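Listed below are the structures to be examined.
What follows draws every value from the coordinates through simple rules; no lab data is involved. Bear in mind the structure is a predicted one, so any value in this text is a computation, not a measurement. Cβ atoms are built from the backbone, for glycine too; each structure is taken alone.
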Structure I
Amino acid sequence: MEVAGINNQQEKTENSVSVENAASTSAGITKSLAPEPEFYGKAQKYWSEVPATVNGMLGGLGYISAIDIQGSNTFLREIRVPGNKLALDCGAGIGRVTKNLLLPRFSRVDIVEQDPAFAEKAREYCSSEGTGGSGELDEIFNVGLQKFAPTKQYDLIWSQWVLGHLTDHDLVSFFRRLRQGLAPGAYFCMKENVSSSRKTVEDKQDSSVTRPLDQYERFLKEAGFRIVRKVKQQSFPKGLFPVYMIACKPVSRD
């Protein structure tokens with residue numbers, strides 16, 4: 001899953017929009033999420049009706065893809081990922097990030113994507129021309145992140161515009177499981193919308209939340225990660241939520 005969207009209702013609370021859902025008009029400050037099965041079920045239904053295109057993945061904001069990838073490329077160059085054999089793309093959608101960011105850098109890339117139509121499209125999309133490298137899409141895990149546990153050792157695990165679809169409890173559990181999937185010296189990197197205030201914002205249309213930056217930082221620490229680098233994405237259009245990239249490593253490793 002991905003999303004770069006707009007939240008018109010949000011102007012009353014934060015004057016910003018989510019890159020994840022450009023059409024949403026039902027956001028508000030979260031007081032209590034829907035029961036867990038309903039929370040995940042609504043998101044799955046929402047994405048099942050989204051076109052398997054770059055524009056669909058980015059909530060109608062497909063034109064920001066190049067800017068997004070450029071920012072992510074700069075970020076990865078700055079942290080100097082130690083290996084280039086195997087990467088994992090979490091919540092990959094049709095493989096936009098896999099194709100344009102990861103395949104040019106890594107020999108093989110696995111993806112996690114729960115929507116079967118997106119996963120099928122990813123195989124086709126990532127094998128088409130224009131990857132700019134010789135990497136290959138390898139294994140596709142067709143499962144939600146709340147149920148995913150890595151069984152390999154990755155040089156990089158990348159997660160973008162998907163963590164808002166996890167409950168707080170499942171997010172921390174997911175972070176903890178990811179630690180077991182990192183090769184020595186490897187990074188887990190996340191790129192997410194963050195709320196401009198210190199409050200969490202709920203989008204009932206796609207069943208997701210936009211968290212404050214410090215909440216992500218707290219959850220990473222709780223799961224046993226230390227933050228190595230944190231950078232704000234630049235050059236996105238006005239009206240979107242701030243987007244941050246965070247690189248981290250398990251506290252017990254160099």
Structure II
Amino acid sequence: MKMETLKIVKIGGNIIDNDKELSSFLDQFSTINGPKILVHGGGKLASKLAEQLAIPVKMNHGRRITDAATLDVITMVYAGKINKTIVSKLQSFNCNAVGLSGADGNCIVSKKRPLKDIDYGFVGDVIKVNTETLDLLISQGITPVLCAITHDEKGQLLNTNADTIAAELAIAFASTYYTSLYYCFEKNGVLRDVTDEDSIIETINATTYNQLIKNGSVAEGMLPKLNNCMYAVENKVVEVCIGRPKMLFDESAKCTKIIL
């Protein structure tokens with residue numbers, strides 16, 4: 001039996017923060033044929049709500065430090081407001097979708113990150129993906145929409161990096177599908193010069209990746225994304241791309257492809 005292609009798409013904050021852009025993207029996303037999974041982050045809404053509730057927003061090198069109060073906020077925003085907004089918009093475009101956190105159907109299990117130099121609080125690193133639950137939905141033509149909240153199977157919710165969730169999903173399904181992983185954000189791809197949209201690095205392999213890190217040529221916020229990309233291609237994910245959402249719908253669109 002020939003394996004199907006499963007597209008796993010992760011959208012970032014700048015798309016989520018702009019309602020018009022989000023609607024336009026979801027309209028196009030709904031037209032993708034075949035099985036697909038959408039993963040989303042949280043955008044600026046969680047930080048905005050935290051400020052309104054007088055909960056300090058704590059970051060370290062672009063990563064959120066999640067104390068108990070912050071976890072409450074991001075759970076409300078990620079698993080609630082944003083997730084259900086995306087699902088309702090997809091339904092309006094005749095794409096039958098179900099919004100999930102990692103706790104729902106025991107989809108994604110994480111382990112609280114151990115305390116080292118910095119205590120990130122209630123942050124989880126993925127240790128298990130339950131493909132059976134998700135495949136049950138996919139096989140019925142339903143599109144799972146996953147937020148960046150997971151759990152530890154002991155009753156504790158955890159904040160987990162959405163880029164990592166997307167990569168772990170792609171890897172987990174690689175044995176039963178040809179998995180393609182797309183990271184959609186506001187740039188044309190990985191840029192040599194962040195001020196020049198035409199300075200796209202069209203392909204990155206392990207050698208290029210190591211050179212970029214050694215030379216400090218990649219913006220700090222891009223490094224975790226690239227780490228996840230390399231991890232995915234090293235674990236049998238067929239295709240990994242970074243760029244604007246149009247790369248999903250236009251084969252001529254510019255983007256960065258990660259290869260072995």
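A few notes on this one:
- With log10 I(q)/I(0) by the Debye sum over Cα atoms at q = 0.10, 0.17 Å⁻¹ derived as -0.47, -1.47, matching label from I, II: II
- Comparison of I, II by distance in nm of label points 7 Å out along Cα→Cβ at positions 124 and 148 - largest value held by: I
- Test item: mean count of other Cβ atoms within 10 Å over residues 116-123 calculated as 18.0, pick one of I, II: I
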